[in-house]
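Just below sit the structures, each encoded as structure tokens.
Each value in this text was obtained by applying a stated rule to the coordinates, not by laboratory testing. Everything quoted here is computed from the prediction, not taken from an experiment. Cβ atoms are built from the backbone, for glycine too; each structure is taken alone.
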Structure I
Amino acid sequence: MNNIKILTIVTIICFAIATGCSNFLDEADKSNFTEENYFTKPEHARSAINSIYASMREPLTSGFGGGAWMMTEFATGLAETDLGQAVNSYYIKELNNTSDNTYGLSYWTNYYKGIGNANLSIEKIPTVVMDETEKKQILGEAHFLRAFYYFHLVRMFGNIPLITEPISLNSPQLLPKQAAPEEVYNLIVSDLKIAENAGLPWLDQTGKVSLGAIKSLLAQAYLTMAGYPLNKGIEYFTLAANKAKEVIDSKTFQLFDSYYSLHDPAKKNIEENILMIQYKTQVIPSPWQVSVIPYNKNISKYADETGGIYANKSFVESFETGDLRTQEKEFFYTTYSHESNPNQTVQLGGYFIYKLFDEAAHKTTANSDLNWSLIRYAEVLLTYAEAQNEVAGPSTDVYNAVNDIRKRAKLKELKNLNQATLREAIWKERWHELCYENKTWYDMVRLRKALNIKTQQFEKYIGHKFPNGATVTERELLFPIPTAEVRNNKNLKQNEGY
């Protein structure tokens, strides 16, 4: 049938049903949302904010290819793997990383997606007719989340594009230029101050951004700005200490009595857990469980046992004698019962990470309900202790903060130390308490220090030898910008050494 005949038939049909055909041709599909017709109702605003949170999840996806969340762990030299096909893990742990590493690409693309959704919400939500108090609060969430993503990206990649408006195909920022780190940090602080004044509650048990999370992240940002690469010193140590103290003085948060609570789904978003990535069994189950169990030891209901990441033996042995965190099934586990024969104990051959382990999922469901913790009260205490010691040296408040961590670990309290000795004692508590939570590499870079697990002393990060013999060079202060980004954007310059 030729085109003329087809056109004639369509014309006859349209004439026959008159306005019905006309309406069909002229009417827009109301289910096809655009920026113009979406931000019109209060529920649209809430939905838009929820989309910003979603970008946190993707880097935690894990399997036989490893997982992007492991990137900053292998970069410390303190993580091991038995997963041969996870080549990106080996590139990083052996200090042979390249810009083709998909771990970095996952962070870059997902976090910039989150930033893009935040920018859109920040621009559009003010036009929505809704309760003004609620509007201010959800805009506070958007500003916090944008700051969260930029805080991670600037520390990972250094000079990065700073995008604060929605991007279209005609936007001058479609191919953005890089900004100096200080510009990015200024936006981070500005966003967090806006969020701080948004009227959000100190704690949100549903997992949304809270005032506790905002002040805690602001304390982290100030602590980082006090060190490398900005080196703002005492002024910013003071800001970090004061902001962390506000969280402590709120009396809203507390350390868990048991380390088991760190990976107990019943303890989501309460007490020590200030900010978490939200998961729900049978809906969006947590995806990293297959990585924190040993390779094919038959201890789990999960079909995949990847051995993707576990602790370096010498690092575990660097903890003080008697430290509860090193006892079996506290922070680590070295044995477990056989999946089909619970009476059989399996020797795992390494120190696997129990603080990230969902007991119920491995024993029964293979579908984890565990959240991922982003900010714990323990970190706030250690941030306060470090910053306040830099400002004024040892004090009762500083000792109380770090000793609360040590008491739970069944260790002797620190006392009668000078500022320099206490400084390194606090650093060591950060290395031990926050291990394998994507914290230690950031500390290494801001301090330019690494813990020599043989001598138990801190040494310069540049020139530090990993337990596997690889030596850190200056290029390891940053991760490479993904190849695809540099290739497609002529305004991006790759980080030195890559």
Structure II
Amino acid sequence: MVGRHKAQLRLVDYDSLAAVDLGSNSFHLQIGRVVDEQIYPLDSLREPVRLGAGLTRDKRLDRATQARALEALARFGERLRGFPPGAVRAVGTNALRVAKNAAEFLAEAERVLGFPIEVIFGREEARLIYLGVSHALPPSPDRRLVADIGGGSTEFIIGTGYEPQVMESLPMGCVSYSLRFFPDGRIEKGAMKKAELAASNEVQRIVGQYRKVGWRHAVASSGTARSIAAVLAAQGWADGRVTPEGVDRLRSALVKAGDVARLALPALKPDRVAILPGGVAIMSAILAELGIAEMEVSDGALRQGVLYDLLGRVQHHDMREATVSQFMRRYHVDAAQAARVEALALRLYREIAGRPRAGEAQLLRWAASLHEIGLSIAQTGYHKHSAYILSNADMPGFSQADQQRLARVVLAHRGKLTKLESLPMRSADWDLIFAMRIAALFHRSRVDVALPPLGCRETDSGFQLLIPSAWLESHPLTAAALESEEDDWKALGMRLDVKGVAADKLAAAG
């Protein structure tokens, strides 16, 4: 019977957490030991996969690059063997955001890694980078600007303490720019100028806003910044920081060499040589356009941010919960109505699924909380507006897949089901959709009402819903709506069987 199962939320204790970063240049595995609310490094692996370099002209990952990536992930998977699912989070960045065949690759990648992989939006990447950098630096009350040059994108964040305030991701990276402006490793003066101009044009999009907000300290993170800083220090051109004067001398040295094969720079790792010109061009543009006199270099980066975000999730300080609450306030959601729909949807879902995975019930809760945000745009077709917002808005903590799935359940909670003809019949989302539709239907009056005893189960062809016959007779409007609901499922090729039964049978079964 409905309501038989109760949610069992508890604090999960993990001694260790692991983050996997599928970057456009390198793949990283970071394992940390959890002590209270801090994470101490235990182990790390790095594989220079160069995923972004494997993108063809039509934005597809070539097979050789995929094979190299899968080999790296298989090694990561061996190291992660025995980790519980909740203790590992893997994220993909720019190369997987733009690759047209990312879905096919990810299916193989998840199989060899042994854990799900989330592709994150650029601003979510920026948030996680800031989280990692802020935990790696001494506490400060001042605003910081963080710039992270990755393989395919560069993230800019202004924040205070652990809280980011302004975040942006620009489509320029050391791998993509090196391939675009310095093909075959040739470094010509004209090409360097073109690369710097292209990067400057990108940075100019954010200059006004960022200077208006302002910052006290500038910080560079990730491999490109660390490589540049190491070279500058080894040459005596700077003291461990990144400065315009040092970058200008490095730029001149690159142009003088003329080819990456002729570069002889101490402290530069061999796998960084080919992508250094693109990184230097971007760094030069960042310093010039934002008027930065010097940048501190941080060891914190995306993978550390993923670890701390994961720590928040397992200790029930989930950023996604904060985002849902913020969206409810922003779009003036009727919290009482959302709570009504959530309560019944969860009851129905648990009746079908028994003891569902926490993540499934969590997604259903969020869908119930946000299903009416589109009312802020228009009442007609509000579910379509809600789904559009959820698909396209910046939602801190959520991956692309999270948002698309959430949007799908919200879109399907009312209206014709034939719009989901492409969703496989075996998809677990149908259980969520059924629960949301029935819950929204029963609470159409938007007031607290005494619901009848309900029973439901999943069948080979769809779902069965059991309702007291007497209640159906006394509620003709709901009875008519349920008949229409049966027709909607039938049009899709599935079956909803609404059966009136004696109330005492439902009570006895409960």
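Kindly point out which one of I, II the value 21.5 was derived from, the read-out being mean count of other Cβ atoms within 10 Å over residues 272-279. Structure I accounts for this read-out. Structures I, II were shown, and distance in nm of label points 7 Å out along Cα→Cβ at positions 48 and 208 at 4.1 was computed from II. Please state which of the structures I, II yields -15500 when helix-only ellipticity at 222 nm (-39500 (n - 2.57) for each DSSP H run of 4 or more, over all residues; to 500) is computed from it. Clearly, the read-out refers to II.
Figure out for me which of the structures I, II the number 2.3 belongs to, where distance in nm of label points 7 Å out along Cα→Cβ at positions 264 and 280 was derived from the coordinates.
Details: I: 2.3; II: 1.6.
Computed on structure I.
Here volume of the Cα convex hull per residue in Å³, for residues 112-183 alone was derived from just one of the structures I, II, and that gives 122; the source is II.
For the structures shown (I, II), mean count of other Cβ atoms within 10 Å over residues 88-95 is largest in II.
Computing distance in nm of label points 7 Å out along Cα→Cβ at positions 56 and 408 across structures I, II gives 1.9 for structure I.
Can you tell which of I, II yields 54 when percent of Cα pairs over 30 Å apart is derived from it?
II
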